[in-house]
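Please go over the structures that come below.
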Structure 1
Amino acid sequence: MTHAIRFHKVGGPEVLQWDEVQVGGPGPGEARVRNTAVGLNYVDTYYRSGLYPAPLPSGVGSEGAGVVEEVGAGVLDVKPGDRVAYGNGPVGAYSEARVMPADRLVALPEGISDRQGAAMMLKGMTAQYLIRRIHKVGPGDVILFHAAAGGVGLIACQWAKALGATVIGTVGSDEKAALAKAHGCDHPIVYTREDFVARVKELTKGEKLPVVYDSVGKDTFMKSLDCIRPLGVMVLFGEASGPVGPVDLGVFAQKGSLFFTRPTLNTYAAKRADMVAMAQDLFAAVLSGKVKITISQTYPLKDAAQAHRDLESRKTTGSTVFTV
């Protein structure tokens, strides 16, 4: 019998259950995938807690890698036996096997393992649209990336550094500062003891930044705006500390005619052609050695609740992978 992590009510990690599930054959446009590794992402906690609504009972997880077992009618992009990965499919990745839209699957190239695939698709394609599309990071740029020692942060810091940028990052401890620095973050700031706004102004000699990437949300949002120079971009792509409350839009004028975006991977990768191009850009960065995928923790899939506890208590660094 196939198992999957599901929740029947929203709440803390304790609502996650190891359920027996029926996995049928794929319909038209679908593929059945046997997962070999599954990625953990902060967005998974948003669904589990109810911040992002989902019909109950619900699966959880959007990122994984495995082998195609069967395809439905009309599927041409993948075939049985292919090693594949995905990062923006429907929720339900926390499973031993699943049926999902085949157009969300990308073939994994030689040189990238299943575990790396599960650790990099959602996080890596997120980094891709952040630094290659929203603001095209290039030589001479100085950027701020919050949660620099997290899964997205470690990828983005390395990639931005390879593109010629100077990277400032916030982290929660000296250990995380060392990890971020080893992955391309030039100036890690331990936010628990240092004012990151003052440090940014010091590092830029008062000029501030063209862009801030913020996945923390409530605790950092207003201070992040104080780090951006006129006509710069505020990118809020997560809310790990909680949702940002109501904001007077006039603040963006007061801070210097700033631009604001609240992007999601699902929007940027909605079209298959865009998703494949993003994945290929990511694969090239990894295969070149410019970006190394750091898998810092692994858990058996049935221990997803403990992984969520560790993630939310900030005990994890880098990418976390469930073994299946």
Structure 2
Amino acid sequence: MNITVNKGRGTIREIKRYRSVYILLIIPLAFYIVFKYIPIWNGQIAFKDFMPMDGVTGSKWIGLTHFNTFIKSFYFGELLRNTLFYSFGKLLVSVPAAIILAVTLYESLRRKLAKLVQTLAYLPHFLSWVIMYGILLVLLAPGDGIINDIIKLFGGEPVAFLTDTRTFPWIVIFSDAWKEMGWSAIIFIAALLGIDPTLFEAAMVEGVNAPQRVWYITLPSIRPVIVMVVLLRLGTILDAGFNQMFMLYSIPVYSVADIIDTWVYRQGLLEFQFGLATAVGIFKGVIGLMLVILSNWMVKKVSDSALI
């Protein structure tokens, strides 16, 4: 009993000692409670014929009807294909781009130039997709876009990048990488700063060149962080980027641009089918959880790095 009481008093003393840190935790905790945990209760409308006048608890129970509606939808296969394509495409492009940027900045001997590049790489993250869409129009517009002006200068025909089903998917993937790789590189830069400098000193004594140093020391040292980032991204693999797609897509590219989130927006929200929208959200969450568990299990089998 005395041991328990002493532990309790020790915990209270630690909280008082670091009270400023615990006060800072109030805001993120409040955010998750209000916007993440409380809405879980309302998630039951995925299994009900939700009527606003009847409320969450008063609406009629209809079981898996909304899930069947979504899965049996004529566009389900196309939506799933497009969503997975963009999600995996962004994962395969954005993560390596962020790693390359982080390693480049870390290895750079010109610190002022590295800081300038780092700042410029961060900036696009803070721009909304409305602004990014305007920038992409300036660059890619078929009439007077900068890229098409260059193409016409060399005698080529202008390309409608944003309305051509062949080019639109790649514009989506690479514009996302351009916007987010600077911000994504922060976690890798932090991991790089934690590498023991004596490893590099020993490598220099042995005559190891820069590429070998990166390949045999830098990348293996941050492998656990890379694994963690990839696993966390897999948990949101069915979130292909609603804001980006909503700004960029148009009727000519619906066949390659329509994803689960845009379909939910049209069918679930514009048509006031809140139960359907919630069911799709639960569907995405379950698939993401399964992917994280499966990927984590596979990683643990082949290496010592895993999320849990």
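Every number in this text was worked out from the coordinates using simple rules, so none of it is lab data. Since we're looking at a predicted model, the values are computed, not measured. Cβ atoms are built from the backbone, for glycine too; each structure is taken alone.
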Rank structures 1, 2 by distance in nm of label points 7 Å out along Cα→Cβ at positions 12 and 212 and report only the one at the top, that is, the highest.
2
For the read-out relative contact order in percent (Cα under 8 Å, 6 or more apart), a value of 17 was computed from one structure; give its label from 1, 2.
1
Given a value of 21.9, 68 for Rg and Dmax of the Cα atoms in Å, for residues 132-283 alone, point me to the structure among 1, 2 it was derived from.
2
For 3.6 (distance in nm of label points 7 Å out along Cα→Cβ at positions 100 and 164, calculated) the corresponding structure among 1, 2
1
Out of 1, 2, which structure matches 19.5, 61 when Rg and Dmax of the Cα atoms in Å is calculated?
1
Entry that produces 3.4 once distance in nm of label points 7 Å out along Cα→Cβ at positions 36 and 68 is calculated, selected from 1, 2
2
Kindly point out which one of 1, 2 the value -8000 was derived from, the read-out being helix-only ellipticity at 222 nm (-39500 (n - 2.57) for each DSSP H run of 4 or more, over all residues; to 500).
1
Distance in nm of label points 7 Å out along Cα→Cβ at positions 84 and 276: greatest across 1, 2 for structure 2
